[in-house]
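No lab work stands behind these numbers, since they all come straight from the coordinates. Remember, it's a predicted structure, so these values are computed and weren't measured experimentally. Cβ atoms are built from the backbone, for glycine too; each structure is taken alone.
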Structure 1
Amino acid sequence: MDNEIQKRDFAQTLARGLTCLEKLAETDAAATCTEVARAMDVSRAAARRILLTLESLGYVKEERGLYASTPKVLSLGRGVLRRTNVWSAASTIVMTLADELNEPCSISVLEGLDILFVSRDATRRIYTSRLGVGDRLPAHCSASGKMLLASLPVSELDQRLSGITLRKQGPASITDVETLKVVLNDARQADFSTAVDEMENGTISIAVPLRERGGRVVAAMSVASHRDRMGPNDLADRVLPSLRASAMEVQGILRDFQDRNWAVL
C-alpha cells in the first residue's frame, strides 16, 4: 500500500527538472539540448520542455543553442547551508583552528565525486579562486575528498569510480583509478589524507574524517597551506595533532545534534 501511495504521489516532472539541474551542474561547459536529453535518458522534446521551463524560472540560460545553469541555482542550497545546523554550529571551531594555525580550515561533505564546503574560513586562501560555503572541488585531488572517498564501503567506491575519467587539476593529480584506490587504502589505514600539488601547484592540505555516533563518516575536516609557508612534512608533524583535536570537538557537536534528534546534514 505504501509503495502504491509513493508511486501515486511521485511528481515525475519535478524529478526530471531536478535531474536536469544536476546534469548541468556536472558539466564543465554549456550543453546542447541533445546532450542534456542523452544525459537524462529522455527524448529531445522532453529535455527541451524541461530546459525551457527552467529558463523561464531563471535557473537556466540559453545562448546560441547552448544551455547552462545560472547563479540562481545556488539559492537552492545556500539557504540550507546558512540555517542553524551542525556545520554552522561547528564554524567557531573551524575559525579557531584557522586562527591558531593562520591557515585556511574547512569542513566538507561528499557529493558524487566532488566535495562540497559546508563550513569554511573565508578570510584566508591558497587557491586561485576564493572558495566559500557551497563551493565544490574535485574529490580525487583534495585531501578532504580522498578522505571521504576512502571512507566509503569498497563496493560503493568501486561503483563510483567505475568507467570515470579523473581530470588532472595540478601537476601531481592522480588520474589513474587503480593508483587512486591504492592511495585511498593508505588513507583508510592512517585515518588521515594529504594532497600535495594535486589541486594547484604549491598547494598542500591534510584532512581527517568526522564520524557520527554510529561511526559512519559524514564529513571531513581539513587544513590547507602553501609550500611558501610550510613543507609537506609539516602537515603530519605540526598540523595533524591540532586538526584531530578540533575534529573531536566537531564530533562532539555532531553527536549532540544526534542525541537531540536534530538534522545532522
Structure 2
Amino acid sequence: MTVSAEPAIAVIVSTYERPDALDAVLRSLDDQTYRRFEVVVADDGSGPGTSALVARRAEELGFRVRHVWQEDCGYRLAGIRNRAAAETDREYFVFLDGDCVVRPDFLRRHARLAEPGHFVRGSRVRLDPKLSGTALQRGLPVHRWGTWRWLVERLRGRLDRFTPLLRVPLGPLRRASPRQWRGVKGCNLAVWRTDFLAVNGFDEGYEGWGFEDNDLVVRLIRHGARRKEGRYAVPVLHLWHEERPPDPASRERFERRLRSDVTRAERGIDRYD
C-alpha cells in the first residue's frame, strides 16, 4: 500500500449521552499539533444536547467535524462506528471514546507510528471520579498538563497509572507481539482504512457491552495485519464513569469467534455502501 508520510486521519469519536465529556475531547483535539485530520462523532442515540454541542463546536473548531447519529435501540457501538467510518474517505482511522481526552501530540505520534500492514494499540490512564468531575465542571485543560503535574496527581491517588504518560522510544519492541489481540481497547485504536474494509469493519452482531473491539482485532490479525504497540507514545486520559460488566451474550459470541476462522464480519461496514 502506498501511503503518505503524514496520513490523512479520521478520528472517530464514539459517544452516548455525555456531551460534557465529548466537549472536553473536542477541545483537546483542537489543540493537536498535527492538523491533517477530521473528526466524525459516532453517536449511538444521544438526545438533542449532543447534536447541539457538535453543531456549536463545528463553527468554532479548527478542523472539520461531522455528527453521525443512529436511533437509541440499546448498545450498538459496533454499528455506529461502522456508520461513522463509512462517512469519511480518510486513509487512517483513529478510534477514540468520547470520554478520552488526548494530549497535544497524540495525533502526531499516531501518525509517526502508522505503518502499512499494522494496527496500533494505544494505552489509557483512568482519572478518578473527583478529578474527572472537577475537570469537567471547571473546564480544566487537563490535556495540557505536563508530566510533573500528572506525577503529583498520581501521588494523590487521582489516576490509576502514571507510567503510560512517559515517552519511551521502544524501537523494535513495538512489534514484539504482532499477533496478540489481548489488551487492545477500542477507546484508543488506529487502523488503516484498507485493512478495516478488508475485514468488513466491526461486527454488528455485538449488541451488548464488550468484545466488539477484540473481535475486530482478531479478524485483522487473520487478515494479515500486525499489532504495533503504542505504549509510552499515545496514551489517552480516560474520564471516570461507572464500569459495567461484559454482556454474557457478547462474551459467548467472541468465544465462538476465537474457535472459528472467520475474517470478514457478516454484518459490517458494507451495509452502508
Structure 3
Amino acid sequence: MPPRDILLAIIVIFVWGTNFTAMKLALEELPPLLFVGLRFAILVPLLFFFKRPAPWLAIIGVGALLNMGQFAFLFSAMRADASAGLASLLLQSQAPLTILLAALVYGERITWLQAAGIALACAGVAGFALNGGGNITLWGLTLVMCGALSWACGNLILRRLPGVNMLALFIWASLIPPLPMLGLSALIEGATPFATLTALNPAGWGAVLYVAIASTIIGYSIWGALLSRHPAAQVTPFALGIPVVGIVTAAIILGERITLPEAIFGLVILIGIAVAILAPRLQRPR
C-alpha cells in the first residue's frame, strides 16, 4: 500500500476513533434513541447527490442493522453504562462475530488460527463480564455486544454487495432509522424532538454534526476508496487502531481512565481480534 493510502487509512482511524468521544458528548444532551434518529435524519438530504447503489432489500437491511440496530444499542450503552473508550474497543468484537456468522450462514471455513483468535477475544469479553463495575456495567456490556452483533449481521449483507459504493449505500440506508427511532424515543424516552433540539447547546450540535457527517461522509468515502484499490486483507487490519484512538481521545477530552484489569482484558480482546483478522495472511502458503 503506497504512503498516500496509508495516510488516508490513518485519517479514517482518527475520525472513527474520536467519534466515540463525540458520541459521549452528544449523549450528555440527547437521549440515545432520539440521537440515532437525528444522526441519520441529517444525512437524508444527501440522497439527491447519489444514485441508488443497491437493491431496496439490501438498503433496508443495512439501514436496520448497521445504521439503526448497531447505534441504538451502542448509544443506549454509552448514555450511562459504558465509557467511550471501552465502547470503542468492545464494539470491534464485530470482527470475530462476522467470521462466526459467515461460517454459520455461508459455510465459510474457519481456520484453527481464526478459532484461536475468536476464543481469545471471547475470553477478554468474559473478563469484562466477570470483572463488574469500573467503566462499564454488565448491562452496558450486553448492549455494546448487541450493537457488535448488529454490525456483524449487517456485514453479511455487505459481503453480498461486492464493489458497491459504500458512502452512497450508507447515505441511502439513512432513510431507515429516523422515523422508527423518533417514534420509539417519544414512546420510551418521552422525548419531544422539537423541544429537545431547541435546547441543544452549540457544543451538543457540534458533536451531533461530527458524528453524522465526519464519521459517515469522510470515513466511509475514504474507507470505500481504499477497499476499491486494495485487497480487504490489507485494509481491514487498520481498523484495529480505532479503539486505541478511542481510548486515548476519551482519556484526553473526557478524563476517562481504565483500570488495570480492564487494560488486560482489553489487550486480550485486541490480540484475539488481530489474530482472527490476520489469520488468512499468516496461514497463507509461502
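Work out mean count of other Cβ atoms within 10 Å over residues 37-44 for each of structures 1, 2, 3, then name the structure with the largest result. Write out the running numbers ahead of the final one.
Numbers: 1: 14.8; 2: 24.1; 3: 21.1.
With respect to mean count of other Cβ atoms within 10 Å over residues 37-44, the highest-scoring structure among 1, 2, 3 is 2.
Computing relative contact order in percent (Cα under 8 Å, 6 or more apart) gives 14 for which of 1, 2, 3? Write down the numbers at each step before the final one.
On the way: 1: 14; 2: 25; 3: 42.
Computed on structure 1.
If Rg and Dmax of the Cα atoms in Å, for residues 189-236 alone is computed to be 16.9, 47, which of 1, 2, 3 is the source? Don't skip to the end; give the middle numbers.
On the way: 1: 12.4, 40; 2: 11.7, 33; 3: 16.9, 47.
This value belongs to structure 3.
Here volume of the Cα convex hull per residue in Å³ was calculated and came to 125; which of the structures 1, 2, 3 was it taken from?
Details: 1: 160; 2: 125; 3: 137.
Of the structures listed, the value fits 2.
When helix-only ellipticity at 222 nm (-39500 (n - 2.57) for each DSSP H run of 4 or more, over all residues; to 500) is computed for each of 1, 2, 3, which one produces -20500? Display every interim value, and only then the final one.
On the way: 1: -13500; 2: -9500; 3: -20500.
For helix-only ellipticity at 222 nm (-39500 (n - 2.57) for each DSSP H run of 4 or more, over all residues; to 500), the value -20500 is produced by structure 3.
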